[in-house]
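Visitor: Structures for review follow.
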Structure 1
Amino acid sequence: MSALEIKHLFGLRGVSKSDISTILDTASEFRQVLERPVKKVPSLRGLTVVNLFFENSTRTRTSFELAEKRLSADTVNFSSSASSVKKGESLLDTLQNIEAMKIDLVVVRHQGTGVPRFLAKNSKAIIVNAGDGANEHPTQALLDMLTIQQHLGSLKNKRVTIIGDIRHSRVARSNLWGLTTMGAKVTLCSPSTLTPRNTQFFEGAFWETNLRKAVTDADVVMSLRLQKERMEDSLLPSMREYRNYFGITGELLEHANPSALIMHPGPINRGVELDSEMADSKHSVILEQVTNGVAVRMAVLFLLSGGRHG
């Protein structure tokens, strides 16, 4: 039985404040484990986790693999490029064949929106979404929230500005819903061509087209990766023009809170989304986000599999 109200982690939309708090509190404890000489605990010993990745990923996949190993789980890595999917096998057949091997949890990343829910309907395993289409990426948002909480003490009433390719960003969606649930104020800012057609879907967000206004008095400035693989050529005139109007520079951050955090989910297009001076500054917490990713994914796997906090 899950230690959370949710049985699977599909996204953060609709997830309770209580569940988010439990995940963040548990991740804080696992973060301390990662600082020990021996970084391994036996929490998932005897359980088998399958990493089912249909999309390329370095940070997310490596982070989940490390989290599983730190929890002493048995792990199986699946890559669609080296599987029977290339021979025409359906997603359902792939799942059923893997499930026949008696697995317990599935971490899935897929280019199709809604795939984690589809797998949950057709499987007895616990499903964790590692990114589905242009929908959500919940563990990225949770690690962002943990990082903010560590530095600012609380998420309530904090001003978080998210800048860039909102249209294609599952990170923006998960962060919006998670942060607003925890009481933060979220402003979204993007070029008109990278703004979603239906902004009403982003309930709780403040929209701002002027970047300087968007970052004024912000406690957190989060730049998003330009997802060029999902864009039509006409969406941006050039990378130079994007940088001139939406790039995060030192001059721009003079309008934010003097102690504002600089965040990015990675990988960074340096000199486009974020100047190197900003990415490497004392206000940048980008590498802390990466470390916190392991702790958050440990917490999610632990709690969904029945681990108890407190």
Structure 2
Amino acid sequence: MFAPPDSLTAETFAELPPPFRRPRASPWSEANRGGQALHSFLEGPAFDRAGNLYVVDIPFGRVFRVSPAGSFTEVAEYDGEPNGLAIHRDGRIFITDYRHGILLLDAASGTVTPLVERRWSERFKGVNDLFFAANGDLYFTDQGQTGLHDPTGRVYRLTPGGRLDLLLATVPSPNGLAMNRDETALLVAATRANAIWRLPLMPDGSTSKAGLFIQLSGGLGGPDGLALDQVGNLAVAHAGLGTVWLFDPLGEPLLRIRAPAGLSTTNLAYGGPNRRTLYITESETGSILRATLPIAGKPMFSHL
């Protein structure tokens, strides 16, 4: 076991304004939140080139743009369940939609168009999150309602040429994902196993010797979103625990970031000067939190 990591509390950067909070039930909340009347469920933070932060609202098919000052603008509202969002280096906005697959969003018009709806005529279970590699490959998870009772969640890769590869089909609830610094391995949050899996990538693009990288415990959910900093430390949003963990490249815990309110710390994005500030969606309160971390590459924590 490792020593307890240092701890800090995040601050609230922005909150979903009251006009956008219309509590009601939805098919998504019936299946995933016990039928609660939700005002929103924010996830999928990603920054554009202008420094605006995009987030999705799963149960109500909404996409918001949050300015550097913290003001919300509704970009889109459509008949879907957007779960994750990523912005390609060419500016295109990609969405993983639980009902519709992989979509493209035109932020100017607010329209969404399908990109990948199924593989070999089979619909997805319910895609969740996505990540772009440096070469443009798009990795995404297909979570659906999988878990320890049904460990058949999938991890896919979509190449820039349009080839869709199934990398793994035995994950109990695959969720957030990221790659290590040299992009030789894919890290995947297995939510219902309360773990982070490591998938080494072979020269031909396949994966082999998939293993358990970090085992977590506690909370009412498990690891959700992942994000890597410039020196390879891995931030893990632990949904149901109100916590983001920071691990070094070997998996040793460095820091615990606590939410000031709420337990649904779901997704992450680095931003700000030198990408030192971690932005966190806290879905229970409809808030975006932030925590500015010590300078990467210098002694950061007292127990090191």
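Nothing in this text is a laboratory measurement; each read-out follows from the coordinates by a stated rule. Worth saying up front: this structure is predicted, and the values here are computed from it rather than measured. Cβ atoms are built from the backbone, for glycine too; each structure is taken alone.
Visitor: Have a look at 1, 2 and say which one yields 21, 14, 7 for semi-axes √(5λ) of the Cα gyration tensor in Å, for residues 144-191 alone, as calculated.
Guide: Of the options listed, only 2 reproduces it.
Visitor: Out of 1, 2, which structure matches 15.2 when mean count of other Cβ atoms within 10 Å over residues 32-39 is calculated? Provide the component values of the computation, followed by the final result.
Guide: Working: 1: 10.1; 2: 15.2.
Attributed to the structure labelled 2.
Visitor: Compute relative contact order in percent (Cα under 8 Å, 6 or more apart) for each of 1, 2 and report the one that scores greatest.
Guide: Once relative contact order in percent (Cα under 8 Å, 6 or more apart) is worked out for each structure, 1 has the highest.
Visitor: Which one of 1, 2 has semi-axes √(5λ) of the Cα gyration tensor in Å, as calculated from the coordinates, equal to 25, 24, 19?
Guide: Among 1, 2, the structure yielding 25, 24, 19 for semi-axes √(5λ) of the Cα gyration tensor in Å is 2.
Visitor: Check the numbers for distance in nm of label points 7 Å out along Cα→Cβ at positions 24 and 48 across 1, 2 and tell me which is largest.
Guide: Working: 1: 3.7; 2: 2.7.
Result for distance in nm of label points 7 Å out along Cα→Cβ at positions 24 and 48 over 1, 2: largest is 1.
Visitor: Another question about this same structure. Out of 1, 2, which structure matches 3.4 when distance in nm of label points 7 Å out along Cα→Cβ at positions 72 and 184 is calculated? Write down the numbers at each step before the final one.
Guide: Working: 1: 3.4; 2: 4.4.
Value 3.4 for distance in nm of label points 7 Å out along Cα→Cβ at positions 72 and 184 corresponds to 1 out of 1, 2.
Visitor: So if we calculate mean count of other Cβ atoms within 10 Å over residues 216-223 for every structure here (1, 2), which label has the highest result?
Guide: Top value of mean count of other Cβ atoms within 10 Å over residues 216-223 goes to structure 1.
Visitor: A further question follows. Assign the value -500, calculated as helix-only ellipticity at 222 nm (-39500 (n - 2.57) for each DSSP H run of 4 or more, over all residues; to 500), to the correct structure from 1, 2.
Guide: Checking each candidate, the match is 2.
Visitor: Which of the displayed structures (1, 2) returns the greatest value of mean count of other Cβ atoms within 10 Å over residues 64-71 on calculation? Kindly include the intermediate steps, with their values, before the conclusion.
Guide: Values: 1: 22.4; 2: 15.0.
Going through 1, 2 one by one, mean count of other Cβ atoms within 10 Å over residues 64-71 peaks for structure 1.
Visitor: A value of 2.4 was computed for distance in nm of label points 7 Å out along Cα→Cβ at positions 8 and 160; which of 1, 2 is the source structure?
Guide: This figure was derived from 1.
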